[in-house]
Structure P
Amino acid sequence: MSRQQDYVLQQISDRGIKFIRLWFTDVLGRLKSIALAPAEVEGAFAEGVGFDGSSIEGLTRRSEADMLLHPDPSTFQVLPWHADDETARMFCNITTPDGQPAAADPRQVLRRTLERAKDLGFTFYIHPEIEFYLLRSRTPGPGGLEPVDNGGYFDHVAGDVVDLFRRRSVKLLEDLDISVEFTHHEAGPGQNEIDLRYADALAMADNVVTFRTVIDEAASEQDIYATFMPKPVWKWPGSGMHTHMSLFEGETNVFHEAGAKHQLSRTGRQFIAGLLHHAREITAITCQHVNSYRRLWGGDEAPSYVCWGHNNSSALVRVPTYKPHKSRSARVEYRGIDSSANPYLAYAVLLEAGLRGIRHGYEIPDEIEGDLRDLSARERKVLGYENLPMNLDGALELLEESELVAETLGEQMFQHFLSNKHDEWLGYRSQVTEFELRRTL
């Protein structure tokens, strides 16, 4: 029994914990859980908890149904919205009965990629900006979906439901040791953003999954509804999850070089080059739903073309300079990821793309100086700016040919993901939409 496991067992006893939820996700990043009684936790640490993996989307083949959940004691937290029955949670690693890591466990996919970064001496840090909408109801009324307010960017209305919601959300997140940098109203009606303080990528992926649950719980307390759908209404801005990334060697941020252009090191430039080189083939992972492409091609500030820039909101990859003389703040921001992505898979393919840029010495293209949206389609073509896929079908065609994604996810998860997404596209394509009825009926 490890020291961390002993600590968890002592906390369960001292705090009178009645239920311990074992958390994990399916291939799409949807949260799943099993509840244990306190007396079963020691056995779960020693032997794991058996379950039918074939019932979880993308986890395993039906002929290999038996799987084991192994709780990670470092993720133990008491859930602050269960005040009456004291419930805690732990994230789990999943194995086969013979002790091998499950091939299609999203958390394991990220752990493998982080190990490859570690072999190069790197620790990967993430800081996400997570956007979402708050609605009065999930069911559209005569006027469509009703947002909780008609506020805009940075608007503040003291004492309203959104102000109460954000304060409650931050309190719950901090109770779970998830640090929040700031919160604010976003550009769309009822749209909000909460930025989490940077953490190592595995902890942050766990935090993002927890974050979504916290937001749902806080919204429910206010009798409203949260959605991370990328583009719930065509005329509203999309909800992204702009992701700031940095690589460290020990205490040194390897993206920073004093005196270099934008204070960006050669390693940082190669990392960006990797992101750009592989951006189109990883888009089905970072933008995994049919609706994701409404955001990418719906105007506003969503990136549609493969380019990078300094402090440029039209670029797919941006180099921010909030604190140019603070080396630890050097980072790159990837804007082509939305709030519905599976964070384990998305962070894994982003890291692998950047690492390939470093390993193979990719050369970074020229940065875009102006706003790409001011250029005509012909000008963009002449200048060589490739577009991101325009729909899920196009993204899947590129994904199917991607050696990077197949290697990062592993063959079993790669095929499960493709199968799930092809089914989503076929289901969408077979529909007759309101647009068609209005135009042609």
Structure Q
Amino acid sequence: MDRQQEFVLRTIEERDVRFVRLWFTDVVGSLKSVALAPAEVEGAFEEGLGFDGSSIEGLARVFESDMLAQPDPATFQILPWRGETEQTSRMFCDILTPDGEPSAADPRNVLKRTLAKAADMGFTCYTHPEIEFYLLKSQELGSDGSPIPVDEGGYFDHVPGGVAQDFRRTAVTMLESVGISVEFSHHEAGPGQNEIDLRYADALQTADNIMTFRTVIKEVALQQGTYATFMPKPFTAHPGSGMHTHFSLFEGDTNAFYEAGSEFQLSETARQFIAGILKHAPEFTAVTNQFVNSYKRLWGGGEAPSYLSWGHNNRSALVRVPLYKPGKGQSARIEYRGIDSAANPYLAYAVLLGAGLKGIEEGYQLPAAAEDDIWSLSSAERRAMGHDPLPASLHDAIRSMEDSELMPQILGEQVFEHFLRNKRAEWQDYRLQVTAYELQRNLGIL
């Protein structure tokens, strides 16, 4: 037994933890949880906890349903929202096959495989997400059929006595109590829309943090009599919720994206990484924007990027290179602005990192940076500049992913097939629906 496992067992005993929740996700990123008695934790470390994987979306086929959930002791945390009495803790799990091998269908393992490839190339990957969400009065819809936000605030608004302000303060305190460092938080552009940015961490820890973040946000909202949603575009007239993520690669203690004196201080490695993301973005958009509703955000205006482009401090570009600060070479990074808040972070970060690494491996050439506001250009101007569009719908994204050679390599055949099967079913369900828009527009005139 290693030191981390010993620490967990000792803490469970000293804090009188009554329940230990084992967390993992299915292929679309829904959090799964099973509560373990404290006496069973040592056995779970050694042998894993058996469960029926065929009942979890994408984990196993019926004829190979037996799976093992093995807790990662490095992720142990007490859950503060469960109170001081009968304390509850959680650990994230790696999913194993009965013979103890990592499951090819485990989203967390998909990211670990990609990070291992980066390590073989000499890189460590760090990420920093900016997570947006809407705070609503409840799940109920208003008389016009829209959700009801908790306020009418806008970008960076300070709303004295506002619900969102108290909410963010409580949420940030709770996040930090489970070991998640917050950089800053503020009101976003939409009514009831908020953003909380997490500090840099390695990509696996960030993905774990995002899953915990979503749980904390929803728990705090329920405690305060409100409802939080990470739906990409809950309002027609207001901005969608993105999860812009900053990426950097380090070689030891050196930022591999930084080169003094080069254009935008970007190294050749960084330029190839961006080129890889841009080349393969249509193929992985089904993963970073995985719901029908995701494309209402991408193509619904606001600041969501819809075209393959990159730029220096250009917020209309899909990939943004933040403003360089003199003497801050270690902070060199790129920001991917396409991903939304409902993505499975393990798979989303795996495909983004995998595409960037492919660009480095193959020496992709980066096209010229976009200096104009891409949204203000005409379609002909965008075509002339090579700014091709991202997929316009989940259907288009599925088709691009199906034609990809790289995505099954990154995700593994099993996750690739299960993910596509889930998304095809969603698209089929959606296209059979008669929407309120169609009824309002057509019923009285046709």
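Some values worked out for this structure:
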{"quantity": "For 1.8 (distance in nm of label points 7 Å out along Cα→Cβ at positions 148 and 164, calculated) the corresponding structure among P, Q", "calculated": "Q"}
{"quantity": "Distance in nm of label points 7 Å out along Cα→Cβ at positions 220 and 236 from the coordinates reads 3.2; which among P, Q", "calculated": "Q"}
{"quantity": "For 2.9 (distance in nm of label points 7 Å out along Cα→Cβ at positions 28 and 380, calculated) the corresponding structure among P, Q", "calculated": "P"}
{"quantity": "Value 2.8, calculated as distance in nm of label points 7 Å out along Cα→Cβ at positions 20 and 100, assigned to which of P, Q", "calculated": "P"}
{"quantity": "Among P, Q, which structure scores highest (criterion: distance in nm of label points 7 Å out along Cα→Cβ at positions 188 and 212)", "calculated": "Q"}
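Every read-out reported here was derived from the displayed coordinates using simple, explicitly stated rules and does not represent laboratory data. Quick caveat: nothing in here was measured; it's all calculated off a predicted structure. Cβ atoms are built from the backbone, for glycine too; each structure is taken alone.
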